[in-house]
Structure 1
Amino acid sequence: MRILITNDDSYTAQGISELVEIMRPYGELTVIAPKYHQSGTSMAVDLGYKPIAVKKIRENSGERWWYVDSTPSACVKYGIDNIFLDSKPDVVISGINHGSNAASAMLYSATIGGAQEGALAGIPSFALSLDDFRRKADFSVVRKYFPAIFEKIMSSPSKSFGVFYNINFPAIKVEDVKGVKLCHQGTVHWEDEYEPYDYDIFNKIGLQPIDNGIRFIPEIEEGESIYMMTGHVVENANNTEKSDHRNLANGWITIVPHNINMTDMREYKRLESLEINKNFK
């Protein structure tokens, strides 16, 4: 099996090294990951003929590493276009992300973006996340339980184009995990997101700016103010007992099957019933 691995926390993150260790028994690994942290960039790519730096880091038997100074989606594109020249990889796996990508977080997630890019190319794709933002997180739960999940899903590949799997793992002891649960995407939203920038914020949270993808603090031009995103999460009324974020918080490994085709077919049919279709010629 030829496996393409990416992430959004950069090629130096612990999570991607953990994923490589997990996936080594399954085949040949090609790791193509961002040079710098790319959280929140979703499925973004660099357009407008922007130059993108690429570097081959190392190659061992059955394993090769590159970084791309761009997003996870661009990393997957580069791999398919420039490395897997004879045929596509058999599977794309993005992660393991430091932090949950359950509920509405998946809409912003660049970990998800990497999996979406694989799905767009018709490749079975997974996005893996651990609900722990710490740099030195304990990935034991993923090591213990992802192999069986991976084998089960890959034993019966989807026949639907564009499918990808968002899998979130709770940050608890292996023996405390309640099980694996198929869920739907939960819905939350953030409020009061932006507040004036705290220049001491990284000392307070014990990280370096580069850990969050910040390479420099912009200089303030006349009339400008600097803000940062914080905020708090608010539940929406349409969540159920099968919402992924609720089950993740209660100690379950959650699996949500998504598709890159985001057409809402119920709304499509409702608009059809309103006779919204019109022929002008």
Structure 2
Amino acid sequence: MPPEVIALIAVAAVLHASWNIMLKTSGDPLRTGNRAMIAGTLIGLPFAIGGWFAIGRPPIPPEAWALGILSGLVEVAYLVLLTGAYRRGDLSVVYPIARGTAPLLTVFSGVVLLNERLSPVAAAGLALLIAGLIVVQRPWRLLRSGRRLEAAAPWAFACGVSIATYSTIDRVGVRIVEPWLFAAILFPVAAGGLALWVRFVDRTARTAAAPSWKRAAVAGFFAVDTYILILAAYSLAPLSIVSPLRESAIVLVSGWGSFRLAEAVSRREGVASLAGAALIVIGGISLAVAPAA
């Protein structure tokens, strides 16, 4: 893999971890996400328009518009599901499940729908990924404590479905237009769609103070930069390689949630969260690099 792709993914992983930590630790993840998308769009759109003029205002193909709008709508679903999971569960559980579900779905669809066979390396990677998801959620803990992770898990798994969906769309879109130009199409759609959802659909009690625009602007800047970096990586390397590697952020987020946010009730539980997150990452990478059976 080209070193520039590894660099893009590494920086994106840190930014994505930071953006999710800010989202979870805000008073209201959904409204923070809404303001972050608006702020990120307002920050990035002028640069995209300037860049478009600088390269001679090339026509944007209709299929790029269609894919960008579709990706933006799926991004709305992703943000609603992600913030819904954060409202109901711990960062160290929600993030690994959401990000680890996408490669799991890819393998499932290949085996069940396309009748593909797994190589020994891929089978081992799948086993590690599933084991990591189980360790992260630790369902046996629910039987003992009745914690709220049960409510968050379906939201996190559904969020993983949306991630797999928009990643596939984006991989096609960035082969038609420049990654930053594709982002300039989808982000206004995502920001506008999420604003409409918050205004007219969300019925969750709003007991917390409204998030600050300053904090939301920083989160939005991280989110936009993360997306552009990953889109650039998609334009240079296959989706099957980029998607699992970008999930290295799972370990960062899991560690932050377990220890910094004190979500783990003991050091042993915190280490278990990190171990589960590492299994998800290793399993995803094994699936990506495994030879065909």
Structure 3
Amino acid sequence: MRYSFLLLVFVFVSCQLKEVSSDRVVARVHNNYLYASEINANIRENVSATDSASLAANYTNAWIKEQLLLDKAVFNLNAAQQESLEKLIRQYRNDLFIKTYQEKWLKARMDTLVSYDEIMTYYKANKQNFRLHQDLVRGRYVQLPLANFNKASVSKALRRFNAEDRSYLDSISLQFNSTFLNDTIWFRPQVFFASVNKPTLSEYERYLKSNRFFEIEDSLDLYLIFVEEFRRRNEVAPLSHIRPTLKQIIINKRKLETMRQFDNDIFEEAIKEKTLEIYE
């Protein structure tokens, strides 16, 4: 019976869609009507006639099911339950309109650019609020075959690491088995030293000092490592590590201040235009 019904809807909808301009009624549930124009508005363009008819039938079935269930729900919910739901719907509608308008208003008026000086000023004034919850390290390393003859020059370049050194290391990078030279990124020590097969605390602890160069050798490779900076848990977080967080904090503070001004402007405008009156 169900398949017969779906087939009937499929054939019926296909016929109705041929007469879109007349906007014929496709289905009715009590006093609610589904029109061909609504179906067509919800079917994407550039589909075959067969796919279009199938999509139309699916949409119609979904609409019928929704209307029948809604009718049952309304019939079986008492007046208090219905009023509670209507109140939620009204509140949701209001919140949706207000939020959409506020976001549009903010986007047009609020500056989201945050300068380095603003971030630095906020950081200096609030740095005690940003303590590390874990050790952090930033550094660089090069993994060389044991037979490599450029060890001395590579070590010197890795330690000094000026623009000329960066260019030199890049020019001979094909000799490296692996490399990591972006020393602006902070890592947990376990993560950083896992790259050189030294993931445990007992093995890396003695290397955790700022401005420290050292070598680690295994049976196949030589690791030349330079720890640029190390910070302990509970120390003040480095600016470079929390800069995105500080930027977002500053933007959020701006947003709150702008919204307070928005609320005041709306209130004052209503009083000025006499669209607001407060009765005692």
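None of the figures in this text is laboratory data; all of them are computed from the coordinates on show. In this text the structure is predicted, and so the values were computed from the model without any measurement. Cβ atoms are built from the backbone, for glycine too; each structure is taken alone.
Structure above, values below:
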read-out	value
Mean count of other Cβ atoms within 10 Å over residues 230-237 - structure with the largest value, from 1, 2, 3	2
Identity of the structure behind -6500 (criterion: helix-only ellipticity at 222 nm (-39500 (n - 2.57) for each DSSP H run of 4 or more, over all residues; to 500), calculated), options 1, 2, 3	1
